[in-house]
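Structures given as structure tokens follow.
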Structure I
Amino acid sequence: MAELLVIHPLNRGIRPIRLEVETESRKITSAKAGTTFYWDFEKTLQGKDPLDAIQLTQRCSGIDFISHAVAAVRALEGIAGVSVPPNARLIRNILLALDMIYGNLAHFYQNAVPDYIPLKTGPAVHGQDGDFRVPPTVAERIAANAWQALEMRSLIHSMTGVVAGKAPHICNVVFSGITRNLNIADILKLKSNLGEVGRFVFNGYTRDLEDLEKAYPDYFDLGKGDGRLLTVNEFPANKPGEFMIPGSVKTGTGNLVLDTGLITVACAGSWFEAADSGNTTLAGPFKTSPDKPGGYSWVKGALYDKKTFEVGALARMLLSGNSVTTGMGARAFSVMGRFRARLEETKALLEKISAWIEEYEPDGQLTAESEVPEEGLAIGAAEASQGSVIHYVSLSDGRIELYNALDSFSWNLCPQTADNNRGPMEQSLIGLTVANPESPVEVLRAARSF
């Protein structure tokens, strides 16, 4: 007989997640992953000045705010056909990279580690009865590093403040460029702080993940998904058209160049529906339907060529050709594979930030000559630590007419589609064996690997 297991809320993430799985003989045969967190932020932008989107969309997320600012400004610049000066490109690259490193540290130490290491919080010990395999002395070191990771995150926020004026919710990314240049003192502080974060990553973070990989080798075979991956163009290089992360999609037949025109919205399993005769393009619009049959999530799902795709560090590292991640083969598509991809990305970004700082010209041009458009539509895209961010904007008479934003939840937690396809998180849960339904740690670990 099938048994229903509900986990709500799955905490530690940027939004509370509700998991509902069915098991037969303790093996998961069906899964639903959604959120009861109502998210219809875009309505607040309708009728506003286009420049407001750069600031207001940062409130879409508590951890990937920079990516939303960059996606918004890229959409507006796309309508105007403007290319930003080299210094603006470098500053945006540095900010996005810092935000990804911040997110990767938070994901590993504050989101994932408590499922593998018992953590002491005052007189209490979290997870005393869990499936803990790491030797006590190693567990103590990882637990100590989890606290030190908070200090590193604080340091990264400080670096973001140096570059962007403040954090969270940056102020220096504006239409056609940036608001101020870094001075020599700023650059020296960035280099010093970057070195401290780098020492923690290459010593503590690297060693901690290696010990988890040794203790939990079976998690290289769990949480696989279906192998379809997607990235958007990110970290533009000095040469036009070149990117550290190319906009690509991985399908069963190979890798293809991303075409944002093939991105649509999936509403079948969500509490949204198309307001215009079933139109599921990014333009929408979409309306709420909380009583809709089959709905179980406030996530507007994202599809590419009518299929679900996984986004995030695993996609970025595999599609950009990272040697360590690609060398893992099929094992990369797993719980531990996603952790490894985040670490390898963090290492690569630390090196890239150093290179971008060296390339930076303290007296360089801030903005390009351009006027804020009054009419037009465009798609702006950016990568975030959690995964790809897509912004659609339509302008009329100098005001925002329509706005839609998709983030990693739209991709990785895409609810069931009209043709019964499931999003990557749901796919990763199906097939898992739950040893103890009272403490379904296998489900928690797979879900928190995204």
Structure II
Amino acid sequence: MKISFFKQVGKMERNVMKGKNRDSARRLLQSLAGLLLCLGAVAQSAEQPRLEGIIMDAKGRPLANANVYVYTAKPREGDAAALCPTCYPECGKKVRTDEQGHFNIEPVNGDLLYRLLVTARGYRADFIKDADPLFGSAEARLKAHKWPDAPLERKVIGKIIDPEGKPVAGAVLNVDGYKNGQYSSYGGVNGKAETYSATDENGEFLITCSNGVMAVSTTIEARGLAKRKIWLDAGTAHLLRMKHGVEVSGRLVKDGNPVPGVNVSMNTQDRESGVYMRGFDGTTGPDGRFTIPNVPANTRFYLSTKIKEMAKLGVALSPQLVSTGGDESVSKVGDLTVRPAFTMRGKVVVADGGPLPANTRLYLGLENGADGQQITVKDDGTFEFKGLPADAVSLSLRVNGYRISAKNPNKDWLNEGMIVGRLEGDLENFIIHLEKGDRFERDSAPPDSADAQPRGKLLRGAKL
């Protein structure tokens, strides 16, 4: 076919040169133009970035009819995102794997990396992190439910619906605690239950548990809906209706000028384990404005920036208290002014003069904002933190065989290895004094609770 076509082209070209077959020449030019358009379209289609890969079971066998969702996205380069992680147009796209377990999602933005959620009936949900549309094929191996034959009383089952009553597919349930008899455990499940689950196309989910687990603490996340934290009893079918939440907007400024490209984050004011939530994020645009969608309604939050990021700018934002209104409302926080950031420099001193172990780590966390920074103390005991806002902070340091001595005026007597207090300016020569010994007993704490846990007191170093 190709040979006859090009022979015809050559013949018509010769005739054109002789002034013959002008109609044929016109038809030839039209055909060539059409061919070029087709080739251009094919080339453009071939260059379109796409996400592709294979889903298998734990033994490497392909899984057909598995669901693959684009869950979140982030820029390929740079720390700041132009949108919230779930707000990119690709987020929410879903495909099923074919009989060989393959999937293909296109088109997608080649400047982004993607987090894919994978679900299949009878298997635990899993994620593919940093799926790259420009490099290689993504792969996931799903594990079967941990206790597939568990009786009903050891299963947490349910259905998630949106405000209109429609099933929510691809919602993720993160399990971060459980109840077993008379006590509750937070911060993990210690193998007592599956760590997370996801809803299928009907909005239904399953979490299997070990013997004795009565309930699990879950945080539910779904694109375009407000995050929700709730205890779910085992042996019970749950119908959970999600809400749209609130849009929080504002502007970050310095001396009245916009501060672009900065991440802002929100966390609940209430830090009690059963209700605490974080991870409500946004980024300032060229005009310094930010929008954070789907924030839970009628809740008090702290809004803050990231220490590491702000240290580069030399400014910081003290955590701002924000109260959201009713569902589907807008909470406008107005202009938020950043101030010069603080620096803390100091030294860890050991009472017996001995050296600190290599790679001793010191962590500083904001008591109100959901951020912190960990550094490695130098061999001579010195350390430095930059980019700090005015806020109550906590310092955490654990060295085997030593404890934070009573010479530290901001020692947290109720939490070993902790120093707490308010930071309101630069701190130089901040001394953390360690002495040999095991942790103090709680009855060693000062009788005044304000001294036992001096969060409201100005942060001061040890006096030697």
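Derivation of every value follows stated rules applied to the coordinates shown; laboratory data play no part. In this text, all values refer to a predicted model and were calculated from it rather than measured experimentally. Cβ atoms are built from the backbone, for glycine too; each structure is taken alone.
Consider the structures I, II: one of them gives 15.8 for mean count of other Cβ atoms within 10 Å over residues 214-221 as calculated from the coordinates. Say which.
Of the options listed, only I reproduces it.
Out of I, II, which one gives -10500 for helix-only ellipticity at 222 nm (-39500 (n - 2.57) for each DSSP H run of 4 or more, over all residues; to 500) as computed from the coordinates?
Computing helix-only ellipticity at 222 nm (-39500 (n - 2.57) for each DSSP H run of 4 or more, over all residues; to 500) on every structure in I, II gives -10500 only for I.
Computing relative contact order in percent (Cα under 8 Å, 6 or more apart) gives 24 for which of I, II?
For relative contact order in percent (Cα under 8 Å, 6 or more apart), the value 24 is produced by structure I.
Here percent of Cα pairs over 26 Å apart, for residues 190-373 alone was calculated and came to 47; which of the structures I, II was it taken from?
Computed on structure II.
From I, II, which structure was percent of Cα pairs over 33 Å apart = 54 calculated on?
II
Mean count of other Cβ atoms within 10 Å over residues 198-205 computed as 19.5: which structure among I, II?
It was calculated from structure II.
Supply the structure label, taken from I, II, corresponding to mean count of other Cβ atoms within 10 Å over residues 62-69 with the calculated value 19.6.
II
So if we calculate distance in nm of label points 7 Å out along Cα→Cβ at positions 238 and 414 for every structure here (I, II), which label has the highest result?
I
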